[in-house]
1. Out of P, Q, R, choose the structure whose coordinates give FRET efficiency 1/(1 + (r/R0)^6) of positions 64 and 216 (r between Cβ atoms, R0 = 30 Å, to 0.05) equal to 0.90 when calculated.
2. Suppose you compute Cα Rg over 2.2 N^0.38 Å, for residues 104-183 alone for every structure in P, Q, R: which one lands on 1.43?
3. Here distance in nm of label points 7 Å out along Cα→Cβ at positions 112 and 136 has been calculated and equals 2.6, so which of P, Q, R was it run on?
4. One of P, Q, R was used to compute Rg and Dmax of the Cα atoms in Å, for residues 56-151 alone, and the answer was 15.7, 49. Which one was it?
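Where a number appears in this text, it was derived from the coordinates with a stated rule and is not lab data. In this text, all values refer to a predicted model and were calculated from it rather than measured experimentally. Cβ atoms are built from the backbone, for glycine too; each structure is taken alone.
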Structure P
C-alpha cells in the first residue's frame, strides 16, 4: 500500500511527523506538504506564480518527501499528476493542530487536501486534533493507522472522504468512536482597524466561537463528549430538495 501524506500546517509540523512515523509501519509513505503553514486556505490552487518544489530529507527515515511552495490542494495535485510514478492508494491529510469540525471544513486546508484526493478517485482521510495547545499526536496517528487498514478492507464510496477529529485526551479517557454528521460552527468576527508604518490602512481579522446548539449525532457534540468523530463527507453541494421548487418559479 502506498500512502500520500500532506497537511496544511507545513512539513515541519509535529502532526505530520506523528503520521509518517505511524503509517510507515503499514505502508510506503510519500510526504508532499507545504513548506510553511497554509491554514484556512480551503481548496485554493496556485495559478498566478510558480510552485516551488524541493526535496526534503527526513532523518532516520526511508520516507520520500517534498516541500511545496503552494497550498495543500497544490500538494495533492502535484503529487498525483507530476511527482509520483503512479497514483497512491490512499491520501491522508493531517494531523491538523486544531479541530476541523462542522462548517469549518469549508475553510480548512486540511480537509480540502483530502477532498482533492477524493476528486481523483482515491480514498482519502483528513485528521485533526481538537486542541491548539501542545499535545501528543501519537494516539490520533495510531487511530488513523487502524482506520486506514479498516477502510482498505472495505469499500469507501466514490467522491467521499472521512473527516476525523480526535479529542485531546489520553487514550484511556477517549470515549470510543462515533460516526457523525457535520455540525454548525459560527463565529463572532472582529476586524481590527490598523495602520502600517507607511500610513496604509489594513484590517486584522479575528473571531470568537459562538456556542451553538448542535444535534446529538453531530461531530461537534461527539468530540465534546470525548469521542473520536468520523464524518463521511462528499462534495456534491446540490440541494436536491429544492430543485422542483426552482422549476415552479418558471426557471
Structure Q
C-alpha cells in the first residue's frame, strides 16, 4: 500500500470545477468523480477537509459590477458555496464516506456551525469536513477561506484542484501558446508577478504560515491521490524555493 506524504489536507475546489464544461450549475458526473477521488484518499488514512467555491452559481464580484452592494453580493456567494457543499456531501455519503458540513454562517437545519475544535475532532475520526459559507465575512474569497482553515486545522498542504489548467502558467495557455508552466514557485513569486493562482490575501496567509500549495487539474481521475502521495503533479508553491 502506498504511503501518503501528507496526513491532513485541505482540498480547494472551485465552483466552476463542479460545473464541468457547461460552466454553470452542477455536473453530476464531475461531482461523482471528485467524490470517488476523495474516497481514494480517505481510504489511505488521510484526513480530508474540503473548501468549495460558489462561482458556478453566483459570483459576488459580478453582482458588485452590476451595481449591487458588495457585501450583499458576497453573502449571496457564500450561500452558493453552501449549496455546492451539500451536493458534495451527498455524493461522498453515497460512497459510504461519513461527512460533516460546517458553515461560517449559522443555519443549523442545514449544517453545523464551524467550530475549530469540533472540525479537528471530526477529521481525527476520519470524517470528511466540508467548510461552507467562506469565512462568513464579505470581501474575502474562498481561496482565503482555504488558507485560513488550513492554518486553523494545521493542515499539511492545500490541494487546489482546477478544471481548466493543470498547473500555474506564466500566462493563459489557452490564449498564449508560449505560456510556460512552472514546476515550483514561491509565494513571493506569485504575488510579485501577479500570477492567477490565488488572491494576495490567501497567498500571504499561506506564506506566513508556511503552508505549501499544489495546483493541479481535477479533470484527470486519480490526480488528488497522486498529489497526496507526493508524486510530481501540477505546480507546487512554497514559502521558500
Structure R
C-alpha cells in the first residue's frame, strides 16, 4: 500500500485506502445488538469519533461492509468507529428486484418502501445514537453517512435543529428533495450518480447553507458505493475508491 503525503494541510486519508477487494470480501467487524438493532460494528477500540452508517435497501452487503471497513481503517490521522444498524430486522429488499423493469418488480419495490419509509427510520436514529453512546461513551463526536434510501434518512436527520451530527454524507441518495437542504446547517457531502435527477441535485446544492461538497459521478449507477457496485469492473472499482477518498477527506475536515 503506497502512501502519498497529505496535501493542503488535510488528512492523508485520501491516500491510505487499501486495495479494494473485488469479490469474496471478508468483513473485519463484528455484529452487536445496540438499541434493539443488530448492528455491524467496525473500527479501532480507541476511536473517539463515530459514524452511523445507514445502508441501502439491500442490507449487509459485502460492498457496503467493505465501505464501512474503509471508513474505519483508511484514515491514519483520525480514528472512527462505524455503527451500521439493521433497520429491516433481517428482511432487506431482494437485490433481484433491480433494475425494477417489470410491473411485478415495481410493485414489490413499492411495497418495500411503503413498509420502510425513510421518515420512520429517521425518527429512530436519535434513540439509536443514545444507545450506542451509552455503550461507547468514548465516542465524543458523530457523523452520519447514508446510501441510496439511506441518503434520504441523512437529509431528514441532519435538517433537525437539534441534530447530534457534526457532518453528514449522502452517497447516490434516493428521493433528492431540494427543500430538505434548506434546513441542513451542518457540513454535508453529496455524491450523486448519473441516475439522480441533475436538476434536483443542483437545487439541493444551492439550498445548502453550510460547508458542502457536491459532486456527480457521471458514469456511475445509483448504488455504485454500496450493494449494486460491480467491483470486478475496473472503472467502477476506481470510482468506488475515489468516492470513499472524498468522504474521508470531507469528514477529516468537519468531524
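1. The value was obtained from structure R.
2. Q
3. R
4. Only one of P, Q, R returns 15.7, 49 for Rg and Dmax of the Cα atoms in Å, for residues 56-151 alone, namely R.
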